[in-house]
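No lab work stands behind these numbers, since they all come straight from the coordinates. Computed from a prediction, not measured in an experiment: that's the story for all the values here. Cβ atoms are built from the backbone, for glycine too; each structure is taken alone.
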Structure P
Amino acid sequence: MAAHSTFALMQDADEGAIAAARAGHAPDDARLGALYCFARALVARRGHISQAETRALMNAGYSSAAVLEVVAQVGCTTLANLTHNISDAPLDAAFEPQAWARAAA
């Protein structure tokens, strides 16, 4: 989460949208919110997305190519996260300001 937040900030992403996503909430911006909801559903249901969910993302202004980009990015991020979790590597100093810990259940 720290790396992703840092990279988003480097691209001038809206800090409120980043904070919302980090807190587990969809951003207020409708387009970003649709992307957030689609990506969360994609991960939670391991790719078993309904046509309605895909249409909702496309109705928010994303193309079919963008849908596939989301799938590809989720795959790459999953691989990176699994590798990090196995390696237990320390967080790079550049990402420390965005360090994150999962809230207790």
Structure Q
Amino acid sequence: MTSSFRRYEILLPLRFNDGSAVPDEFMGKVVLELRKQFGAVSSETNVIRGVWEYQDEVYRDDLVRVFLDVPDNEANRQFFTDYKTHLKERFGQIDIWMTTYPVEVI
């Protein structure tokens, strides 16, 4: 029996836009919140470097990737839509890059 799952990937900044370090507790809180909500979460310890432009200003990011596979349903999609807004506020970001795609678990 196969179930329909969807992977959500979130790139979280290690620095605020002013260059100061994001406290470790911020990352820990995200992992804890997602584990409590869905029962499991994964993250990578390697740093992902990003460069992007917004309103003629160039930003450079050091990021970590947090990801999890959850049942593909509207309630979970709405959770992540709302959670992205919350993360943008918590991390003081213009945007938080969050992607999603279907996965097949075998």
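Taking mean count of other Cβ atoms within 10 Å over residues 53-60 as the criterion, the top structure among P, Q is P, with the largest value.
State the single structure among P, Q that was used to calculate distance in nm of label points 7 Å out along Cα→Cβ at positions 21 and 85, giving 3.3. It must be structure Q, since only it matches. Of structures P, Q, the largest value of distance in nm of label points 7 Å out along Cα→Cβ at positions 5 and 29 belongs to Q. Out of P, Q, which one gives 32 for relative contact order in percent (Cα under 8 Å, 6 or more apart) as computed from the coordinates? It was calculated from structure P.
Can you spot which of P, Q the value -19500 was calculated from, given it is helix-only ellipticity at 222 nm (-39500 (n - 2.57) for each DSSP H run of 4 or more, over all residues; to 500)? Answer by label: P.
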